[in-house]
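Take a look at these structures.
Please treat every number below as a calculation from the coordinates, not as lab data. Everything numeric here is computed off the predicted structure, so don't read it as measured data.
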Structure P
Amino acid sequence: MPSPAPRPVVDPALLNSAGSGARWTNLGFWREARSYEEAATELARRVGRAAGLGPKDVVLDVACGYGDSLALWVREFGVKRAIGIEPDPAVVLATQERVTAWKLRDRITLRRGEAETLDVARDFPDVTAVVCVDAAYHFDTRAAWLKRVADGVAPGTRLGMADLLIPYRERGSRSVTAVATRAGIPFANLWSAQDVEPVLADAGWSLERLVRCGGDVLGGFSRFAFRSALRWSMRPRSGGWRALATGVGIAGAGRGGRMDYAILSGTRRRLPVISPTSPLPR
């Protein structure tokens, strides 16, 4: 299989309305949204609900981007603390400035880091929930990341994700593989709804719920892209253009029935207790 392109970085100015103050970069949940900012906020909100976030939580937000989701966890869900992990140093610096402007430095912590090299047990031992909004399909690989996180958190830790799916019939499809490669998605991350539970189980998680929402996410973003084409064409073709194009490609594949989307929740499984007289597991 060809190697995927590097993980794309989207320029938030291509997506968010001028003057809105928002810097979201996810695909959005468009069912009742009147703007990109509303759709992007709603997708993150649904991930927070899937993870069951609340005032007692310390939430680890992996690939947090420019921090809009971190502010949402604190302001709307009332979490005790939000920890954001983001690999791009320029994005981390910009987000730190935003957190200071929000006066949330006592509630939000930023760390530069790769999802694939996280050491949760060492660096964030008090985490009670892990979330990832529209990014895990870029990790190398998603399954390895899920296991790495599971190995570092306590049993009962909750998981919330918004993530791509592919219809089972499209597994191995050349067209889907081509879209994935251009979008920086490793082939191993092309999972179907039927794959989710066994992949989570193998990594140490129990699947609690999976809600498919391709029309509300991919279909909605595709329509937004069509409406925005003229505005985008007037901007300089630099920065996040390639990343934006990959997002449009994913959304187009969704409208064509070649990709799907889901919001899912899980729980870190409790390890079995083996007494000295218990038979060893086979």
Structure Q
Amino acid sequence: MRRIIVGLLLMAAVAAFVPPGRVLAWGVEGHRLVARVAWAQMTPAAKAAVTRLLGDEDFATVSTWADEVKSKRPETYNWHFVDVPYGEKAYDAARDCPNSEKGDCIIAALARAEQTMRNPARSENERREALKFFVHFMGDLHQPLHAIDNRDRGGNDVRAAVDGHPPAEGRNNPNLHSVWDSVLIGARGKTEETYGPWLIEQVKVHPVPSGPIDYTAWALESHRLAEDAVYTYPGFHAGAPGAEAVELNAAYQQKAHGLIDVQLQRAGVRLGRILNQIFGS
């Protein structure tokens, strides 16, 4: 998320022209917001350990690193999402997380990264890279379209007309995925410097419940939100994205804004808690 709103606007402008494949989850600003929330939850000891491990790199900045290296490391491509089919209520690793030349899935990738960070026998470089992947994937896991498969490549094949936010002149309508990644965040009218502290204050008012580390449960939580909120636009058909742009009206957007706030908070709080466990002593 290069500095604030400029980066966000650039991401939103180019989203409709991203080549086949899934686009960057949450966009740049979303990932940095997750990192900001996480940092606010971390203990001084965890912050110090993470800072030492990252060296000259900044915690919020590394939140987008996994997307930046994806084209050079195609074996990490599938690590950003898990394709639990629309209508399914349970995760099936054989169906949803098969190994391939593009990797397996985000649930397996998070577990591996956590194990590497926890293992003092692994090299500093290995633990640093695992941390950078982990920060990014915790954000991805909480983007609902990264935990569902409706035969539309996570919403990339669905064009969306966003009420009150027409595309720039000469541009096509964005796809549904980029709407949830960036367009709806941008529509809040907040910069990273105002949105981040607001999210952190909301966590104090409405704390994220504590519980065990459970990447599968969190993926299924995102999956349910995709079914209950993302895929609720008029004309939705399971397994058939359709050729026409779907209309996302003001009521849809209002519901989405609240859900995005909650997911950014959950991702940040859970990330901070896990890093406290690993680096806080």
The value 31 for relative contact order in percent (Cα under 8 Å, 6 or more apart), derived from one of P, Q, belongs to structure Q
From the coordinates of one of P, Q, helix-only ellipticity at 222 nm (-39500 (n - 2.57) for each DSSP H run of 4 or more, over all residues; to 500) came out at -15000; that one is structure Q
